[in-house]
Structures are given as structure tokens and as C-alpha cells.
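Presented below are the structures under discussion, each in the form of C-alpha cells.
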Structure 1
Amino acid sequence: MKKLALFLSIIFLSSTSSSCTLNLHQEQVVSKTYVVAASPQEPFSFINDEGALEGIDCELLQAIAEDQKINFEFQTMPSDEAFRAIDDGTADIAVSGIKITEDLQKNFDFTSPYLQSGIVMFTRKDNTKIKNIQDLSSQEQKKYIVAVKQNSDAQKYVNELASKYNFDIVYMHTSQEVFDSIANGDATAGFEDDVLVKYAISQNMPFQILTSKQDVRSYAMALKKDADSELMQKLDKGLRNVLNSGKYDNILKAHGLGQ
């Protein structure tokens, strides 16, 4: 996706908008503007049909900004560029479905987690043959085909299952390709983060989730290691307030993730 710099001022009077293209309320006194590197990935941050940036992470930061009286300037870029921007100081925060891992913790600090996800198996909604992972173990000559995104947590999990349950794997470049392969019937089952599958279902993809979450991990915002304790404190305090206020629950529901 073409890099798009969106200069967003997030102090505002109404919290009902789902878009982050909001104007600064002139009577408010705000502190410095922090640069947010956002990697486009639905439902965390993405450009909608009107050309505005929206998504769970965007709207969560919008609510934190209102609570903490701070400004954010959003810049969209691929995830690898987002981490480089944090590392070289051209951005203060990286967002968009970032999971806390041991490797990332060596080089970056993370806010308190705001969402958890795990790997689930899903099929088309009209599937009646496959009800669990064990059903993928075909005794026939023709094996079932399972779709998974390359270089993902789900791939590692599926690779371990394949030798045990005797199914074939097709590797995709993106989550959307995984979803399309299931929807089109090119693969029998797919494995992906439950957050992404639930969002796809909310967007009318014809899926059903058949397993509980495995390899559960937490999503958080990333900052440069030991760089800005004041910003970290504001983010964590604002995050607590937004979660306790119920605003975050409304954000999740707006993106198909509510209970």
C-alpha cells in the first residue's frame, strides 16, 4: 500500500467517530505531538473507502489521546519500516496488531497489553465433514488441504500438526489469501489468529471457528527501548482509563470482536 502520512490531531469533543481524521479543538491545551507508525492491517489500522485511517489501534489511540490531552500524527508504512522508524527515532510508537514476543522485547518496550489472540482452525460455514483437527486425518488417498499464512505463528503450529494428522499444507502470503482459499473451496480448513478470523466473519466471510485458541499471545504498542518513560506512562494510564470506561469494548464491537 502506498505510504500515506495522515496528520491527525486527536483532541476532540465527540468520541463517536470511528475515523481518526479529527480536528484539534482549539480551546484545549495539549502537549507535544507524538508520531505513530501504523502498519495497515485490518482490523487494527487501515484506510477506509473514504481515504481515512481507522481501526482498533487507531481508535484506541484516539481515545487515549482524549484522556491524556496529547496529540498523535499517524504515518502508515509496512511493519518492518515501522520498527525501523521506532529504532531510528523518526516515530515514537508502532501499532497495528503487534504481538509481544521475546525477540521483540530485546529491542523494544511495550505498553500494557490490550488484546489477546490465539490460533484457531476454521472452515466454510457449510462444511459438515470437518468438526475438529482430528477430522483432518484422511484415511483416503486424497488428503485434505489446509491453508496457512507463510512465516506466521500459525504456520509453525500447522507444521507440527501436519505430520501427525496426514494433511497437505498450502502456504499463502497474506491472511486475505488464506481466507479466499477457504471461501473459494480451494482448501478445506485454515489456521489463523482468532481476531482476524472473527473480523473476517463480521465482514460476511462464510466461516465457522471449530477450535479453541492455541498459542495465546498479547497485542500491545511498541516503543523504543528505554526511550520515553513519560510517553509510556501516559499510554498505560490512558489505556487503563479507556478500558475501565467501556469505550474500548465499543471499539471492539464496532470491528466484530465484541462478546
Structure 2
Amino acid sequence: MLLSQEYHFRLYYQKKEDTISVLMDNNDPYPYSFEFFDEPKGANMRSLRELFSSKFAIEGNTSGLILAKFVPLDAKKPFTIKDVSFFKVKKIFFKVVVGNIWKTDYDENYVYDLPYAKKEKFLLYQGYDGNETHQGQNALDFSMPIGTEVLAAREGYVIELKQDSNTGCPEKKCVNQGNFIKIIHPDGTIAEYYHLKMNSSKVKFGDKVEKGQTIAVSGNTGWSSRPHLHFMCYLPKPKGKNISIKTLFRIDNGDKAKFLNPGNAYKRNY
């Protein structure tokens, strides 16, 4: 079962004198991207904008984002929003994705922590664009015994997780059986930690996670040929065409930062 964060946004309208405004609040600390398939309609009204914006992003902890404004065509006649069902936020009216899918910049110089505990050392057996399962992906696979603590490489908020699977196999048919945790970072990038052990999550939806915090233990679930941790960071994009990115990591005593290369074992001494 795939579990997703409950949305904490609100779509509503306000009437002030002869103007009706369409607004949205986002009470979550991270952004959402929206695509609407309908638009609010007015009786005896015209929009002050050319068109209702059907695609937009709302940043975290935002109140009163104005999406549209309407004024009466004839102020002497009654005017109102015609289709109030639009404001019930039924799923047929819109599509929503966590993150700003139109954002293109991020902190390229941010240095991540290795996603395991101090004094641990693990082999990176598949790196960026690896020929096993990482073709076209900037993802990393750490060879890791089942039950190893997995730590957050960067701070953020939990936006999605799955932990009810006990199934894994070296074939693509098992791809949807992998347990995982996804964390959105302050710059809008998202990290995914995959192949986790069943029911091992130490965090829940919406939790604020600190860098270095234990979030789960490693496993061998999903499309996996051996026990390992799969780590990937990406920018969310429309239609799920996310852009995976290379990430710098602190290694050794934490005083060095570099891109990791397959075939090397990396020890964490910090």
C-alpha cells in the first residue's frame, strides 16, 4: 500500500464590495504544483486577468495567494461566482504534485552526509548512469546488510513512504514492491531512499527530519538483486519526468566533499 501525505491546502473565494477574489492557502511547509482542468465561473462577471491560471505552484506556509479576480459586468445587477462546486476541490477538477515542478534551480553546492551511521563503511557498487539499473539516472547503490540503520542525508519533510512490502526479486516485475521514504529539501529537491526493510520506518508523513536522523533500516525489497540502499536526489517535473541530480557527499572525517564513484567503499567518521 502506498501512503501519501494528506494535503493541507484550501481553495476559496472572498467577496469585497464589487470584487470577488479566488484564493488559495497552503498550510504545509513545502510547495505544491497544481494543474486545473476547470475554472471558476461568474454570473454577470468578468475576470480582471486574461485567463484563470490553470497551472501554478504555491510555496509552503502561504496564505491568500490570489489566483483570479472578478468584477461585475453590470454593477446594477446581481453578480456572484456561478459554479461553487469548483471550490469543493474535487479531484476531477485538478491534479496536484508535491514540490514546484516548474522550478529549475537548486543548491548545486550543497554537501550531503553519507546515509549511514558513524564508523560504518559500505561499498558503492553502482553509481551514476550505472549499467545494471541506473541507465540515465543519477542514482547510487550502497551494498548494505539488511537491518542497517539508514540516516537522512539532508534535512527536510517526509512527503511519501511505503513500508508494507516483504517482497523482493532481481526482476523488474518486483519494481513496485520496494519500500521507500521520500524527503523534500529546502531547495525543492527530493531524496528517495529505496529497498527498505518491511515496517522499519522511524518517521511518518509530514514529519520534519533533521540531517543525520535515523529514518529506517535497510532491506532487500522491490527490484533488487542483493541487500542494498538505493539513494537518488531529483527535481520534480511535470508528468513524472523528474530530473535526477548528482550530489556531493562528506566523506572520511567530514572535511572532504566529493562525488562518489562505484567500486569504492566509503567510511563515515563523523
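For Cα Rg over 2.2 N^0.38 Å, which structure out of 1, 2 has the highest calculated value?
2
Taking helix-only ellipticity at 222 nm (-39500 (n - 2.57) for each DSSP H run of 4 or more, over all residues; to 500) from the coordinates of each of 1, 2, which one would give -9500?
So the calculation was done on 1.
Work out which structure the value 23 belongs to, where relative contact order in percent (Cα under 8 Å, 6 or more apart) was derived from one of 1, 2.
Traced to structure 1.
Coordinate-derived values only; no laboratory data. All of these numbers come straight from a predicted model, not from anything done at the bench.
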